[in-house]
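All of the numbers you see were taken from the coordinates with simple rules; none came from a lab. Small disclaimer: the values here were computed from a predicted structure and weren't measured. Cβ atoms are built from the backbone, for glycine too; each structure is taken alone.
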Structure P
Amino acid sequence: MTASSAGEPAFPFSRRVEGIPQALSIYINQLVYDLKRRGHDVVTLSLGEAFFDIPLFDFKKLDLDRCYHYSDSQGIPELRQKIADYYHRHYNAPVDAAREILITAGSKPAIFMAMQAVLNSGDEVVIHEPAWLSYQEQARLLDAVPRFIPHDVPVSDFARHLPPRCRMLVLCNPNNPAGRLYTRSELLGLLNELRSRGIWLLVDEAYSDFVVDEPFHSLAKLAPGLPGAIVVNSLSKNMGMSGWRIGYVISHPDMIARLLKINQHLITCAPSILLYYVSRYFDDIIHLTLPQVREVVAKRARVARMMDALGLRRMGGSSTFYFFVSLGDYPGNSLDFALRLLLDHGIAVVPGSAYGSSTERFIRVSIGTESEERICESLNIIRDQIHTGLVDGESIRRRLLELGQSYFQPA
């Protein structure tokens, strides 16, 4: 409840909202923003994006009479067709732009709306760790129950982890934060098992273009017509436009019809001017960003060799722009490790505890926004901090208070 003055009533808040924590990755990045405003130089290995060189194309070529107003709640047809063509061209996935795509204001609400369309109170959602931290909290906001498959369980054993009230299984392919890529046989076997039980498979494909040297198998290709399958993607990672908040869902027309109702009541439409802009310049943007995606993946391979030379162990994976680095015998927890690294050395990473209970002994390192020289220097410091093993939680809390920040509180 809200604090109140003497004689004034207290005002309660929803138990659902009170029952979830802040997003830990965003908590860390907010500390980064605050430190930078104070003049600190921070090596930012915590951001979930890569910075691409993208010019500003001419807005004057757009029809501003349309741009200033509401547009189709399902997403403007021109952009839906561009997305469908892209999936067909790059992933050999047949997608009906008119009936199987919905565009909304980012992939976060897209995932949340997909859960809303499927889940009732008490239903269970199974999530494979390491898992993007908002999956479980979105489920809790719907009074659903998140269940977790530890990171070291093979896909062939997932069926053993499906509880009686499971209505959805969520994967991120390729995985954030480890960069793990699910194979065609794994996805097909899982899809068939889930279909036999009436369980939806939702695959978050936000990093689909960050697969260069291995085949990427989109669920949209493996499940033509998409019964029981939900694909979520966005422009944030693949096109380097995270601040524009444009995401989309590819699924069976029956699912799209339900999502459309939810989108109409929650969002109305994604920003019209941005939809028309991206639609007009889609091919130009892709022509510029895909080579930069390949450069990031090549950079990832070079950083992997740096880690090997330093003896830094990490979870297996070859895609995205992340590494999930093991803390080895470090005696403290991953949150204190990350906070000490930030406050003592000006290096920001995300604690592994954000991605599941089986991944507490890791940190996520993103290489999308910093130079290789600064990354290399930071990896040396990370290695040294793992081995020195110094932990002083009270000092961390005191220094956070000096910055006007509190220690992160899980729900």
Structure Q
Amino acid sequence: MKILVLTNLYPSPIRPFEAPFNQRRFQAMAAHHAVAIIAPIPWTDELKAGMCAAARPPADRHMRRDEICIGHPRYVFTPKILRRWYGHFYKYSVEAVFARTLANFRPDVVLGSWAYPDGWAAVELGHASGLPVAIMVHGSDILVHGRLRGCKERTLEGLHRADCIIAVSRNLARHLEESGIPSAKIRVVYNGIDLEQFRPGPRDEARRRLGLDKHGRIVLFVGNLLPVKGLDVLLDASRILRGRGLEFHLHLVGEGPLRRALSTRIKDEGLGGSVSIVGAKGHGELADWYRSADLTVLPSRSEGLPNVLRESLACGTPFVASNVGGVSEIGDDTCRILVPREDPRRLAEAIEQGLVRWASGRRPSALPRFSTWAESAEAMLRILETVRMKPPLSEVLEETPTS
């Protein structure tokens, strides 16, 4: 089976740490079937990257990584306006590369990874070429972006027309059903975990490798520095904890558009001694960050099924998180504390409780067992094989007699 993927969620020269979960997913799928990826780069990202040679895509905008051919066409769109046309902008931006890939790669099925505009464009291009199309939804594409004015209608349009929808959590699948998507076309596949990399290990050794204080209490955030991640709430909670005299250090591992504003706020509120922005880290370093921490925290306003919490537990580190999306599907109360979103006082109380409960490197006695990326990919491939064997939904609709 040959699978053609359309997604903005994939590493590029400009964003080398983008969506590592998709990179691992498609690597695992490519071990058994041929995979090609079209991962457009927004023109706004290229503009911000400027003249940095290391961040430029190759002259032909194609790369080969992990035995996968990747096309990086420029995605041209109007930032923050005309969102209902983003699907058309995306389609026009990738259609030349799609046509060349269609001729040279000859895919059997198309997978759009992100509901809109990626999934919508995948349906448009795939069905026009006589190919079945599946859309994978991740969380914010449905729960946040999918509710924006101009995006909601197009998101639902693409989902209704797709031949299959793959959700990363049961909670997300329920949201799709409540939006009117037939349950018969929805499947749930959890992300995998690299269990060779993310596994328990000595905390002191991990801290030594990272140059961290051997004895201090460490709280860890891992993720993109975006409004949806609730970092403003986390800084509010940190200020509350400082006011109570609690000694701890919060490390923010990630990059994003909020970095400058967060840095300014940390300085202005005198939190520099308790909060540090570490920047993005590759998967090779992340395991040590999890092992070093007493607690991982994720105060998001919305989530699908955040892999950072699953990776944290795989390394033996419990978490405090907002009870949103599929977070409650991760672990149980022996290894987590869930709090309402956007409630800094409850978040501060949970962090303090967690630091006391799991102090000095004490780990939860029992941890869940997560699927590997190979197992997750196998489940994806079974679904896509079923989709491949069916005629595209567009053909079914055209052939259905009307009364």
Structure R
Amino acid sequence: MLVALASAFALSQAFRTVGAMMATPLSGQFGLTPQQLGTWAGTFHFTFGIMQLAMGVSIDLFGVRRTVLTAFPLAVAGAALCAAAPTFGALLLGQALIGVGCAPAFLACTVFIARHFDASRFTAMSGLVLSLAGLGILFTGTPLALLIEAASWRAGYAVLAGFAVLSWLVIFWRVREPARTAEAADPKAAPAERQSLRKAVRELLPLFAMPHTLGLLCFACVSYAAFITLRGLWLGPVLHERHGLSLVASGNVALVMTITGMISPALFGRLDPGAARRAHWMMACAATGALMFGAMALTHSRAVDIGLPIVYGLLSGYGVLQYAYARSAYPAAMTGRAMALLNMAMFLGVSLMQWTTGVAASWAVANGVETYRAVFLTIAGMLAAGTLAFRLMPRSSDAGSLSTVNKR
């Protein structure tokens, strides 16, 4: 059942990373500016992010299966719209629909793991799911580049729409959850459920009242965003425009980066240092990532721009540690909503970073600054700022101290 759910997450990963290979042909067809490219890529993550809380409530109340099967057809519709989009506006609408449709994909996996596996296996299983979902990102490397060269970027969306239909069918066939006894036994249970929905929404507020929440959200906003903003948007353009690599050659680099990114979550899941040192690992990895982006910004070396993304892919799995950190920080009854809040921060952070780097790129073009220097310095700065906030906000004088959180 977990593998079936992971198939939807793999499609979600594919949809979120098409930009690296599609950015150049889209710019050529629609005449897009760098800022518009950032808006196009960020639209998926914005709608994906804002739906996380609603999806968390839905999963808590109606279950993983019903939530995913209800939402995922919107991703199919959005991909079909993008494949046929006559204008940039239609393309944005399609991206928004895909984001909503994919919104429960990873959350469903994390909640399923939390409910059906021992706490000691949570980090390792989350890492395994992230690695499996990397198959979707693999598609948006060399295979997508070859498809675009052989046909067009529209064919990429069409193929992904077909895969999404297959994933929906597999989930419908394989995923089963216990029947809701109250509904089956008493038809009058519906009002109680509606009351529970209101209660669930109200219960989101205590998450924001917990002192350790803000620092974690600041970190979550930038940790995953840095990887996806590079792999899902700027990797292809920087290799093509800075170094003259072809679309397929750029796809090959993206493919290798994806493979290291697939290995990384499972690796960090197994190397999880435990509650006492987990936060320090998270901060050290994020700070190292910021230095890597700084190096890419300040050099124009082909070796650096090819090698560091691949190394960063191997480092990027540290993000799985924040799920274990979050799981220990909130009561079991709030697992779905806590994970939803974390996911919301992560994907709204991706949207913000992609849009911000698009603005930075447009500013650079207007002011005679090398485009990708501005882009990578922006990523490095945002990653450093989020890490610093996480470092400073949890304090021993409140419930957000590492010692307190780790004992929960």
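List of remarks:
- Calculated for structures P, Q, R, relative contact order in percent (Cα under 8 Å, 6 or more apart) is largest in R.
- With mean count of other Cβ atoms within 10 Å over residues 291-298 derived as 19.0, matching label from P, Q, R: R
- Given 0.45 for FRET efficiency 1/(1 + (r/R0)^6) of positions 211 and 299 (r between Cβ atoms, R0 = 25 Å, to 0.05), calculated: source structure among P, Q, R: Q
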